[in-house]
Structures are given as C-alpha cells and as structure tokens.
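Each reported figure results from applying straightforward, stated rules to the coordinates on display, with no laboratory input. Note that the structure is a prediction, hence the values are computed from the model and not measured. Cβ atoms are built from the backbone, for glycine too; each structure is taken alone.
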Structure 1
C-alpha cells in the first residue's frame, strides 16, 4: 500500500468587493438568478451564472417539482442553457449562490455531485479549466477548475 493525499487550493473572499470585476459580475449574476428559482418544497433558492468564452453570461435557477426528482438544479439549468444556445463557446467560469426564501445564506452554496459531473463534462468539452465560484453572504470560495471540487472526474475516454 502507498498512502496518497489530495490537496485542494482555492481562494476565499470576504465579499465580492475583494474579487476581480469579472468575478464580481458573475457572482452578482448568480445572486440575481436566485429570483428565478421555483422552490415551493425546499424553499432553498439557488442561482447560477456561467461565463462563456465570448463574455456572455447565462443564468439559471433551481426548479423543483412535486414528482421528485423531476426538478433540476440551478447549475444544470444554466449549463444546459448555455450549451444549447452557444454550443461552440467554451464555458470559462460558473458562480453559484443560494439561500432559504431567496435570502443569500452566510455560507457558500455548494453544487451537488451531479452538477459537478456536468461541469466536468463542459470543462472537458471547452478544452480548458472552468473556474467555480461558490458565494455566500459572509464568504466566497473560488476554485481554479472543476477538478478541484470533483477529484477523479468520470471520463468515458
């Protein structure tokens, strides 16, 4: 046996004001996207915003359904919308924000495993890293790529 260790590097910010203008804009778009959430069961509103290689920002919000698990997470609504509208553009970054009844939670909202895998697929398709930003009211985490939040990404190749 050989012991191994995984280390994850990320940046932590106390507020969007500490971030680059581009990242701040993406975080603000994700927070704004929370308004589009349909969450009558969990009351947890999530917004996501994806920045494409052409500078376009595509937003998504979680959509719940009485027939669980027929709803969809904010990250995947944004990613799939961006992929359908701009199939030839790489996704450079994604920001996620969430909170109960649309009020941004203090801690960052973290993507589920399915959303992380979809991010990984689009990162691979784009041919370069997609940074991942998770925003909360009291701290924001920025990861340089999807590999940082999903080690050992599933890849059919």
Structure 2
C-alpha cells in the first residue's frame, strides 16, 4: 500500500461555504503546539481528494507554504492579525478572496489557526461582497448555519451594509 492509497484526514472544522468553490477549516496540521507534519500531510491528501486546489491562508506568510507548494496548490496569503478595523482592511481581505477564486476551476480553502469570530464574519461579509447574498442578515444566518454557532457583534461588523 502506497502513501497515495491511504485515505487522508479531514481538517478540523472543514465546511463548504460555497459548494465545490469555497471552503473553510482550521489551520492544516493543527495550530501551535498541536501542529504535526504527519497530520498536515494527511489533511492535504484529504483536501486534494475533495478537489481543493487553492489555499488562502490568513496566517503570517510562510506557514505551511512549502507543504502547499509540494501538493501543487495555488497559494495566496493575507495576514489577518486580530479583528480588521477599517473598511480598507476588510476590502483587502475580500480582494484576496476574489483573487483566490479568480480561476474558473479554483476550489479554495481559506483558513486561520481556528474558525473564530473574525473568520466567520469575513466569510459572511464575502457572501455580500461577492453578490451571492444581498442581505447582510441572510448572510449572517447562512454562515451561522454553516459554521454551527452564532456570529457575535464583532463578526457582524465585518459584513458590508446593504
């Protein structure tokens, strides 16, 4: 049995936001002291099996970059430290998502260390930004359903108004 024959491991928190096009998960391989190279390899194999071919990392540049390159993923990074505070910062993140999704066959995974209030709010905001959902209240409801937890006021502040 070769390494390729071994099934991969689903990343923690993996969810499709836009089926087949945009997914979210926690950092591949785990975060902090839990990060393991073997787990990262298993998760990358699983992602490849799901059709993921692009990664948008919202972590500091360089984290997992070599592993993504070796797997053949297109890689985009846009560091998000804490909660974005200005409309310009939020728009820059949406532009990074647009860039990652710009290829018609892109299937993008976006991640931070964890799926937190910031990442959830950015995903809801992206639904509005991209025109997939017009109403911010509906975008909030959709992301809450996908992520499986409520979106608080900080996350809601990242969603563009109508």
Structure 3
C-alpha cells in the first residue's frame, strides 16, 4: 500500500527546514535526509541548503562543537566514540578537530575517572575476570582510550 503525502511547496519546505535547524544544530546529512522525506526536486533541495547556510541556520562547525559538548557532558562518551560518530555524519576533519577542542583535558580525565569508578562499583562483586571484561567492554563501547582504560583497571584491581 502506498501512503499519499501532500506535496509541499518550496516556501513551506524552506520554513520547515528553518524550524528544523533552529530547534537543534544539524549537519548537512540530517538536512538532506529531511529534504528527501519532503520529496523535493534536487534543484529545490540545493537552493534550500544554500539558503540555510547563507542565513546561518546550517553551520557544520557549530554543529560539531555542540555535538561534542552534548555527547561528552550528557552521555559521557570518550573521544574515540565522538570521532567515529562525527565521521559517520561526514563532518570534515577540520570541524572534527575544532569540535574536539571543546573538551578540556582536565574535564576529560575527571569525567573518565568518575565514569570508571561508577562502572567498577557496579561490576566489582562479580568474579574478577568477568568484572574486568565487563568494565573494559563498557568503557570501550563509550569510546574511551584503551591506555586510560587498562591503567585505571590496574589501579582499581590492585587497590
């Protein structure tokens, strides 16, 4: 069964995308995906993207900086995970580098130790090999550097 979608005019589409970008910083991929859902012709999509960039609704540098801050502070992701997610969204190396500068080294290490201690408290009552395995896989999934993880693990198991 086909679902019928009412055609959207160029002006309506432009207003929708402006609201979409104002609500939260977006990257080009997200905007293109939204435009394809609206089923606009390629020329109209291009024109809308140019308008969004010109009017400062769409800015990948701003997106990467806010993405890094949000994922680090709210989800406690490490730099590897953030980097991977930004690359997946086809963000340029320049913008990725600029975004990662949003994380101060002191704040980064403090968050790492806080998260590691919390996770170790959750798994420490299990057999030591299982606890180590769970700790390492959890921290790696969140994108923290391997050298930090094993250094902290040695500190926690030897204390």
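At a glance:
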| read-out | value |
| --- | --- |
| Highest-scoring label, criterion being mean count of other Cβ atoms within 10 Å over residues 40-47, among 1, 2, 3 | 2 |
| Identity of the structure behind -11500 (criterion: helix-only ellipticity at 222 nm (-39500 (n - 2.57) for each DSSP H run of 4 or more, over all residues; to 500), calculated), options 1, 2, 3 | 2 |
